[in-house]
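Structures are listed in the sections that come next.
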Structure P
Amino acid sequence: MSAVNDTKFKSVVFLLTGIPGQEDVHLWISIPFCITYTISILGNSLILFIVKTDGSLHVPMYIFLSMLAVTDLGLSIVTIPTIMGIYLFNSREISLDACLAQLFFIHLLQCIESSVLLLMAFDRFIAIRSPLRYASILTPLTIAKMGLVVWLRAMAIILPLPFLLKRFQYCRANVLSHSYCLHQEVMKMACSDITVNSIYGLFTKLFQMGLDLLLIFLSYVMILKTVLSIASHKESLRALNTCISHLCAVLLFFTPEISLSVIHRFGKGSSPLLQILLGYISLLLPPLMNPIVYSVKSKHLRARIIRVFVK
C-alpha cells in the first residue's frame, strides 16, 4: 500500500486553465500576452542597463528602482512558460514538482516586491524629511543591508509553502483555476486536512503584504505631515510630485493582489472569469507598467532613455 501511495504521489499532474470557453481563439489571445511580456522584459532590462551604465543614477532612488525592475523581470520570466504554453501550444499539464517550484518563485518575488515598495516609501520619506542628510543616511552599505534583509525575510516566509504542500496526497480532479500555480489553488486540490496550510497562507499575507501596506501608509502620513509644514506652496507640490511614481507602483501591485486574495478566501460564489482576469492583472500589470510610469515621471531617467535611442 505504501508503494502504491508513493507512486501515486509522484505521478501527480495538475491541469492549468486558460480563459474558459475561449479555447478556439487561444492563438489570438496569445498576441496581447506576447506584447505584454516583450514590453515588460525590454522595459525592465532597459532600466537596469541605464542605471548600471550611468554613474549619475547611482543614487538610492534609482538603486531601489533597479531592485523593483529585477523583481518584475523575475515575475515575467517565471510565468512565461506556463501562460504562453497554454495559449500557443495548448500545453496544460504541469507536474507537482514543477508546480511547487513555480508557486515558490511567484510568491517569493511578490513578497520581495512588496518589501521593495516599502523601502521606496522610506526612501521618499527620507528625501523629503531630511534632504541634506539623504545621501549620508541611505549609503550603499545601508541599501545593501536592506536588500539582504528583504531577501532573507521573503525566504523565511515563503520557503515553508512548497514543503507544506508536498506532504499532501492529491486524488481529486486537479484542475487549477489559473495558467500558473499558486499556493491557495494547489492547497485546495489536496485530499488531506489543509487547516495548517490555510492558517499559514493567511499569516504570510498579513505579515507580508498587510504589514508592508500599513508601513507604506504610515510613511505617507509622515510625508504629508512634512510637506504641509513647508511654507512654500510650490516646494510642497514639487515634493509630492516625487512620490507620484511610487504611489502608482503601490496601487498597481497591492490593489489586484489584495482583491484576488479576498476572492480566493471569501468569494466562493464569485465569477471564475473575474478570478482569472485579476490573476493576470496582479502578475502582468506591475512589470508592464512600472517601467513606463517611472520613465514618464522621472526626468533624469527619461533623458537617459531618449539618449540611448538617439544614439
Structure Q
Amino acid sequence: MSKSRCLSLTASRTRCLRSSFGSSGLRSVSTDLGDGTVMHCWVPKVRDPTRPDVVLIHGFGANALWQYSDTVRCLAPHANVYVPDLVFFGESRSVHPDRTESFQARSVNRALEANGAAGRLSVVGLSYGGFVAYSMAAQFGERVERVVICCAGVCLEEKDLKEGLFPVADVEDAAAILLPQTAAKMRELLGYTFVKPPKGIFSCLLEDFIDELCSEYVEEKKELLRAIAKDRRLSDLPKISQPTLIIWGDKDKIFPLELAYRLQRHLEENKNGVEVVVIKNTGHAFIHENPKEFHSHLKSFLFGRPKVKPTASTTTNNHK
C-alpha cells in the first residue's frame, strides 16, 4: 500500500463504513456471473427467512458503502438487506458492451439469486439506481413486490434536455457534473445536489475522494449516462403494477420535481397504489440532508408501520 493511500482520509472512511456494514450483519461477496461480469454485493451473513428481503441500489455518487450506510443501519434490524455495487462501481465490473439499465437490472438479479435472495423482494433505487430498480420491477414482476424510486427521473424523455427541463442541455454536460474529476467540479456537483452544500472542505480532500472513488471506469460511466437518455420516450416506458413509493426533494436540481409527478401520472392505472412523498427544503441528496424523514417513510412503506406525523419539512402529495 502506498504512502498516499495510507494517508487517505477517504480510504480510512471506507474502512469504517465496511466495519459498519459488518456490524449490521452484512458481509462482502463477489459473484462471477460467467459472462465476463463480476458483481460485488453486501449480503446478510445469515439470512432470516422470517424477514423480508430488501435491495438497496445506489446512484452515481460513489458506491453502495458511501450512499447507504445510514439506511443499512436503519433497515438491517427488520429485513435481510442486500446492497449491490452496480457494474463499473465499487468492486463490480464487466466486459459486456451493454450499458443499459436493463442490463444492470439483470446483473443485480442474477447476483441476488446467487446469494440467497431468490424469492420475493422489495427494491429501493436512488437516482441512477432508481432506473435500475424500475427496470427490475418491469422485468421481474412476479419477483419484485414493492418499489421505491428516490429522485430518479425514469420518465424523462430525450427531448427534455433540449427543451430546458434540466440545468444542462445535453448528456455530455451532465457527465461533466456527475463524474467530477477535479475539486472544482466536485464543488459544482455538491452545489447541484445539496440545498446547503457543505463548506470549508479543502481541495485536497475532494481530490482524495475523487482519486479513491471516482477515477475508475469514467468512460464506461459516461456510456451509462448516454444509454439512459438515448431515444428515451415516455411512451416506451413499461408500466409497473407493484405498490410504488416515489420520494423526492422539493429543490432537486438534478432531476426536477416535475418528473416525480410525471411518473405518478404514468402509473395512475396502478391499482396497487402510487404515492409521491416530497421532502421539503432538500435537494437531490435528501437521504443525507434529512435521513430521519426519509427512513420514516421508507420503513412505513416497506414494513407497513404507522407513519410519523408529517412535519413542516415533509409533504405527501397526490398531484395529478
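Just so it is clear, none of the values below were taken in a lab; they were calculated from the coordinates. Given the structure is predicted, the values throughout are model-derived calculations rather than measurements. Cβ atoms are built from the backbone, for glycine too; each structure is taken alone.
40 is what came out when percent of Cα pairs over 26 Å apart, for residues 52-219 alone was calculated for one structure; which of P, Q is it?
Values: P: 40; Q: 32.
Comparing all candidates, it corresponds to P.
Can you spot which of P, Q the value 2.9 was calculated from, given it is distance in nm of label points 7 Å out along Cα→Cβ at positions 12 and 124?
Corresponding structure: Q.
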### Query
When helix-only ellipticity at 222 nm (-39500 (n - 2.57) for each DSSP H run of 4 or more, over all residues; to 500) is calculated, the result is -25500; to which of the structures P, Q does this value belong?
P
### Summary
Comparing P, Q on relative contact order in percent (Cα under 8 Å, 6 or more apart), the highest sits with P
### P(r) over Cα pairs in 20 Å bins from 0, in percent derived as 33, 62, 5 - corresponding label from P, Q
Q
## Note on the structure
The highest value of FRET efficiency 1/(1 + (r/R0)^6) of positions 44 and 212 (r between Cβ atoms, R0 = 30 Å, to 0.05) among the shown structures P, Q is in P
### Query
For which of the structures P, Q does the calculation of distance in nm of label points 7 Å out along Cα→Cβ at positions 196 and 260 return 2.7?
P
### Task
For distance in nm of label points 7 Å out along Cα→Cβ at positions 164 and 228, the calculated result is 2.3, so let me know which of P, Q that is.
Q
### Summary
Computing FRET efficiency 1/(1 + (r/R0)^6) of positions 28 and 68 (r between Cβ atoms, R0 = 30 Å, to 0.05) for each of P, Q, the value 1.00 comes from structure Q
### Message
Suppose distance in nm of label points 7 Å out along Cα→Cβ at positions 20 and 148 works out to 1.6; of P, Q, which structure was it derived from?
### Response
Q
